Structures are given as structure tokens and as C-alpha cells.
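Given below, in the form of C-alpha cells, are the structures.
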Structure I
Amino acid sequence: MTFVTKLAFQSGDRAVLEDVVGDLKRMIERKGAECKGPHSAPPERIRVPQYRRLAPGDEFSPWNYTVYSRRLEIHGNEHIAREIGHREFPESVRVEIEVEQKKPLGHRRG
């Protein structure tokens, strides 16, 4: 059975996100694993209203920010995926890790 590790990164700091994802991809390739990505999604613009009090019409100007996203996939190398799972990332980068087990074609349930 093959494992596919899917990594999703999000950050409001595009430069830090690019550094983290670029360093990770170089490390994965240097260790000889198959890596797909990074794939990027369009930046998401978030608008958060701010209120002085709970009464309507008493608002500050909204707080606007942008969230950038990248995705990577590692195929078949559980050791590197485990190493990445224990790695420290900057606080400004949110990381989600999903491991999927792929069965070979023609595999019967037992």
C-alpha cells in the first residue's frame, strides 16, 4: 500500500509562506521523495467588521486582510511525511496534514 501525504498551508504573510513551502519542497526532493506542487489557490480577501459597542450603526472601519494558500503532496515516503509532521513552522503559517492510504489496483478486500 502507498501513502499520500497532503499538506495544506495558509498564511497572511506571503513571503513567509513562500519561504516555508519552498524550503520544504527542496528538502523533500533532496531526500528523493516524489512531491507534487506547490499548487496555489487564488488569495482570499477577508473583511471583518468592527464595532465600538453592540448597538447597530456604531462601527469602526472594517479590518481587511488577505490569506494565501499552497498545497503539496508527498507520494509513498512515510518517513519524510512523519518528519514533516514533527517539524516546527512559523506561527504565521497554518499547516494541515492529511494522510491517505492508497491500495493498488486490483486489490481485494479481505
Structure II
Amino acid sequence: MSVKIYHNPRCSKSRETLQLLKNQGIEPEIIEYLKTPPTAEELNDILHKLDMQPRELMRKKEKEYKETGMDNENLSREELIDGMINTPKLIERPIVLANDKAAVGRPPENVLAIL
């Protein structure tokens, strides 16, 4: 089984989710999304698998959310996705992809449902 985790090593939930995967005997492909953000196509695919709209996957409490204008309610889906790619800190974490499904590891146990 191929498993990917969009990971931020500085985030405790991301580290806990990664450890949970390893405890299940899974060595996921680790994507440090702050260094290597997903493409628009990848992010669209993730959103589809999560059954979420872009704003639902955004960290709205980050100062960059307002600083970059992402709080503008008139932005299109494409503009929100571009904003997440250009400021990956706004993407909720961690995101795990497995079995053609996705889950946000908040709490980390959420990812068990897709394994």
C-alpha cells in the first residue's frame, strides 16, 4: 500500500500522525509541504478526496491568512488554491493519502479510517 503524508516536522499533530503510521508498520512517503507545496492539480485531488472546499482546509488563524488576503470571501476556488500553494503554511496539516482516499490527522487517529 502506498501512503503519503503531507508533513510539517515542527507540528506536534503531524509528528504524532507520522508515528501512528509507523506504529502500524507503514513507512509513508513524507512530503514536507512547506518546502515542496502540492501543485494545483494535487491540491484539487486532495480536496476532492477529503470532500472539502479550499477554505475548509485552510489554517484561518495564521496571520498570513489575512495578510495575503485569503480572508476575502469573494475569492474563487482557483484563487484560494493558488493562495495555499503560494503560502503553504495556510494548508491544514497533516494530510495522509492512502487507498485513493485522504484524511487530515486532527486528531491523528482520523487517518486509521483510510488505511
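We did not get these values from a lab; they are worked out from the coordinates using the rules stated. This is a predicted model, so every value here is computed, not measured. Cβ atoms are built from the backbone, for glycine too; each structure is taken alone.
For structures I, II, calculate relative contact order in percent (Cα under 8 Å, 6 or more apart) and state which one comes out highest.
Once relative contact order in percent (Cα under 8 Å, 6 or more apart) is worked out for each structure, I has the highest.
One of I, II was used to calculate distance in nm of label points 7 Å out along Cα→Cβ at positions 5 and 37, giving 2.3; which?
Comparing all candidates, it corresponds to II.
When percent of Cα pairs over 20 Å apart is computed for each of I, II, which one produces 37?
For percent of Cα pairs over 20 Å apart, the value 37 is produced by structure II.
One of I, II was used to compute FRET efficiency 1/(1 + (r/R0)^6) of positions 13 and 101 (r between Cβ atoms, R0 = 35 Å, to 0.05), and the answer was 0.55. Which one was it?
I
With distance in nm of label points 7 Å out along Cα→Cβ at positions 69 and 85 coming out at 1.7, pick the structure among I, II it was computed from.
The read-out comes from structure II.
Which structure, out of I, II, was distance in nm of label points 7 Å out along Cα→Cβ at positions 29 and 61 derived from, given a value of 4.2?
Source structure for this number: I.
Suppose helix-only ellipticity at 222 nm (-39500 (n - 2.57) for each DSSP H run of 4 or more, over all residues; to 500) works out to -9500; of I, II, which structure was it derived from?
The structure behind it is II.
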